[in-house]
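Take a look at the structures listed below.
Only the coordinates and a few stated rules stand behind these numbers; no lab work does. Model, not experiment: these values are computed from the prediction. Cβ atoms are built from the backbone, for glycine too; each structure is taken alone.
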Structure 1
Amino acid sequence: MKTIVVSAVNIRKGGTLTILRDCLSYLSSLAASGEYRIVALVHKRELAYFAGIEYIELPDSVKSWFNRLWCEYVTMKKLSAQIGNIDLWLSLHDSTPRVEAKRQAVYCQTSFPILNWKINDLRFDYKIVLFSIFTKYVYRFRCHKNHRMIVQTKWMRRSLSDMIGYPESGFIVAPPVTSAQPVINSHLSSLKYRFIYAATPDCHKNFELICQAAKMLAEEIGNNKFEVILTITGHENRYSSWLYKNWGDVAPLRFVGFMPKENLFELYATSDCLIFPSRVETWGLPISEYAGFNKPMLLANLPYSHETASGASRVAFFDPSDPQELKKQMKYLVSGDNSFLKSIEKQPDDKQTAHSWQQMFDLLLKD
């Protein structure tokens, strides 16, 4: 019987929790075969409970950075010795712990080490800046102890390989599995051209670029020909409050707030174009979700968006620091000119690509 340990003590919500649940769901089926012993180190087992898995709860690890580091480099060392004869230790949150195992792997879930942060980011959320600086060292520390490192995109593989000195051949690229597009019976309910940007109110999401472009376009063509839907209210945090204070009176901007996925997909279906100006992403899930609607997308001209939009049609890219360029592209679309939109060639996979957890663990356990 082979033993696989998954450490995910810092994962409690969002996309990282989805990855943990999907991972343990697959490993539960391996445990049912009787050929594998699966041990999961988690914050609380209720977050991702599946039959056949042994759980070790470590809720105190999230209380401080000191607790987290102690857990990674002291507690996990002791636990690995107690578990014994571990064939694979998979860390699902960026760091490479000190453990006794035949092989290790780490899933790199944040792109913040590659973020070119700005002074304003310190003003809105200094933790993002500190995280950007600190995680560079977290990724680098002990990284060569890993048999494999896992990222979601080829651009992340290239960037991290250069940053931490880990060979590209040691990376597995695991693109997120996009949910099946729901069937929505709807029609465009607005006579205005409708743009949408779906994102959380974090400063690296670059909402201000859209706000600036929308204001300039409204001054040029008026308020009645287009609208821009933003999935923030303007009251969530310091950043969103700053956005609302400066551009809340721009008539075409609609601050609608967070919504369930079903409602978001209804907005996708009744919109005309996605704008995605984020300054850094591991993937950019709204891009792959919206691509299924075969509608125009205006995307930040950055490596992540080119890869995520692979295979999509009707795409244009803009400089994420130039609201004038975005305004120009928005004006083209509002006036009915789609001639500048292009199809993006589908990028081929390579032998180190995994499109499922089965493929992932086949590569992780391969000699």
Structure 2
Amino acid sequence: MTAPQAPHQTRTFQSVLVTGGAGFIGSHVVRTLLRNHEGIRIVNLDVLTYAGNLSNLRDVEGDARHTFVKGDIQDGALLAGLFEEHAFDAVVHLAAESHVDRSIENPLAFLETNILGTATLLNAAKTSWTARGCMETSLFYHISTDEVYGSLGEDGLFTETTPYDPRSPYSASKASSDHVVRAYHHTYGMPVVISNCSNNYGSHQFPEKLIPLMIRNIVEGRELPIYGEGVNVRDWLWVEDHAAAIDVILNRGWVGDTYNVGGLNEWRNIDLVHKLIELVDAKLGREHGQSKSLIRFVKDRAGHDMRYAIDASHLEARLGWKPSVTFEEGLAGTVDWYLENQDWLEEVTSGEYQKYYEAHYTNRG
């Protein structure tokens, strides 16, 4: 990007389009923005793939500042209509296909949503803001991943200047979308910010991901599949800290800047599973380490990156953000949430959650 410009002292956005706001991270972002900004109006656009779950937002369902629209970011006509109706002055773009294993099985879906969808959204914003003469006071905020940087060795951290080296169809699609966002900044002068985050964990995460999957399987006495030898390292970020970082970057981030968001928590997968076994077994009154016998090492994922680790010092130095909880605190709270919300887990694993939209949204006048 070009040299970042100083931010407004603090931006205040009135009408915000959040894409992917019914998903894991998106639902936390919607909740955080509504809680922290009384005058905000949010349109939450989500196509409700398997990972979109409107029951994640039950607690804000009656909030008049939140409007849900079921739709696809690749639908240019829909986006044009939404920009005309709601006069958005900011876009918080979270909508994406995001599971690496699924990207290996069906790469085209990831390329279409993550690249073409982002480009369609950027074009709708550019058209609207140019016509309304408000380009300079608007903002397009693109949320991305640390996986665009590739894989680290035993040492070092990803910084905002780390060269891109994506290794999976998912990370390649996200890297491409990052470049498209930067191209709109350079070519059209669109005010943008980008953030690249490490692995998120916390409540309301779809149970195909490592932490909720392991919690569920430990509870039910099922096998705990771990890729390879379990030595791959990930940096873990509590989703509520990520949502707080997104709020800070949206309202105070420097236009044209990129921010890495990480939890400063590097864990080998096998060590993380052992910690989850310890926590869940203790909560269920089982003998210490009882569920270790459930661990099964399985064939490694194709192109499995060895290590991710984020240097978030730029975000802390510029905007004052840093994680609010240790990994141990966040993980214990996450385990408690899943154990206390077995009905949510059952709805997701059975597919019942997919009926929530029809039951609660389709009959509104």
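Computed values, structure above
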| quantity | calculated |
| --- | --- |
| Which entry (1, 2) yields the derived value 3.5 for distance in nm of label points 7 Å out along Cα→Cβ at positions 171 and 259 | 1 |
| Per distance in nm of label points 7 Å out along Cα→Cβ at positions 243 and 275, the highest-valued of structures 1, 2 | 2 |
| Label whose coordinates, when mean count of other Cβ atoms within 10 Å over residues 11-18 is calculated, return 19.4 (choices 1, 2) | 2 |
| With semi-axes √(5λ) of the Cα gyration tensor in Å, for residues 123-250 alone derived as 34, 18, 13, matching label from 1, 2 | 2 |
| Winner on distance in nm of label points 7 Å out along Cα→Cβ at positions 35 and 315 once structures 1, 2 are ranked, highest first | 1 |
| For Rg/Rh (Cα atoms, Kirkwood Rh) computed as 1.00, the structure of 1, 2 it came from | 1 |
| Structures 1, 2, by mean count of other Cβ atoms within 10 Å over residues 131-138: label with the highest value | 1 |
| Structure responsible for 19, with relative contact order in percent (Cα under 8 Å, 6 or more apart) calculated and labels 1, 2 on offer | 2 |
